[in-house]
Structure I
Amino acid sequence: MIRIIPDLSTRCRIPWEKKQEMCLADMVTKPGKPWEYCPREVFRKVSKILKDEFDLVVNAGFEIEFYLLKSVMRNGKEDWVPIDKTSYCSTSAFDVASSILEDINIHLQTMNISVEQVSFAFP
């Protein structure tokens, strides 16, 4: 049996939810025994090998991807479509989405997550 154990040192409040927090978690088979395929444990092992054998330090981050959609009515039914139909990396997509992206950025900053790059890829 694999259990998911929260790592409370990674805990942070969800800015748009007054009573909720989130954190990363470790996957274990028994208390104190990591599951060999736990992504965090694999990263720890690989990082240690790289440090011990090559004096390399690995930093990792998340790439968060999402779609911005808008509601439209088609044949009397609600459908969801991309907010913009510009080509890949067009800056006009930023103009359309700027207000929601600003809100997202503000919430991420309150969670100590910095946005380093934004890329638009609409169909």
Structure II
Amino acid sequence: LKIAGMEPLPFRPLTSTEDEAMIKRIHDSGAAIVLLALGCPKQELWMNQHKDKIQAVMIGLGGAFPVFAQSQKRAPYWVRHLGGEWLYRLTQEPSRLFKRYMTTIPAFIWLACKQILNLTLLQYLRL
């Protein structure tokens, strides 16, 4: 594994000039994989906006770096096994995560249900 670069982003939207310069740096680095740790949904929005401009696999890591650096405690195994790490994180940082979770989780559930219903309807119509 060769680390081709690191780009800390400001706490504001990038200007179009800054955005193009960053895309050029990523392209010029020759990176095959771009790891993003901007948090949800910021990293997903960024990857979607740049999917046609960056010819590398983009992976959103969210809050994984603090866990790997051991500056943030991970949920106990049994909580992770039950799929509740997000809830554990919410109990650790409620003021930071509550608003984010209350906007992204319902939207995700709605979109997932809509997708399932569309697939079910498509299968039904093909019969």
Structure III
Amino acid sequence: MTIMRSKLTPHNAPPLHVHSNEDEFWVVLSGKVRFWVGGDSLETCTTHDAGPGAVVYGPRGVAHTFDTVTENSEVLIGNTPGGIEGYFTGLGAQEERRDEEHLDFSGQFGITIIGPAPDLHA
């Protein structure tokens, strides 16, 4: 299992993607986070807004993404089984990530990007 603490800021959401190797869950620690789950585009996903204490689950094979609704949010991100930590360290700092530019790298970790990142602060 891999668990990370992450601060979410505007304009830094991950693109809509699918994990083939692990399930993912989020525990919202502060702020408000919107999750998109289960579609093949942002428009067809179900959305869930979650505040402190909420837990959201994204099973492997199901598309998902998320963005902070508030100016800043903080979440615990868990993946099971572990092994995905190399993906996050390889991409670099959240504000410098460009997931769409690293499709081959994402594929090495069983991640398929299927749509753009949401931006609630555009």
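What the table shows:
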quantity: Value -9500, calculated as helix-only ellipticity at 222 nm (-39500 (n - 2.57) for each DSSP H run of 4 or more, over all residues; to 500), assigned to which of I, II, III; calculated: I
quantity: Comparison of I, II, III by Kirkwood radius over Cα pairs in Å - largest value held by; calculated: I
quantity: Structure with the greatest value (metric volume of the Cα convex hull per residue in Å³, for residues 12-75 alone, set I, II, III); calculated: I
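Throughout, read-outs are computed from the coordinates displayed, never taken from laboratory work. Values in this document were obtained by computation on a predicted structure and should not be read as measured data.
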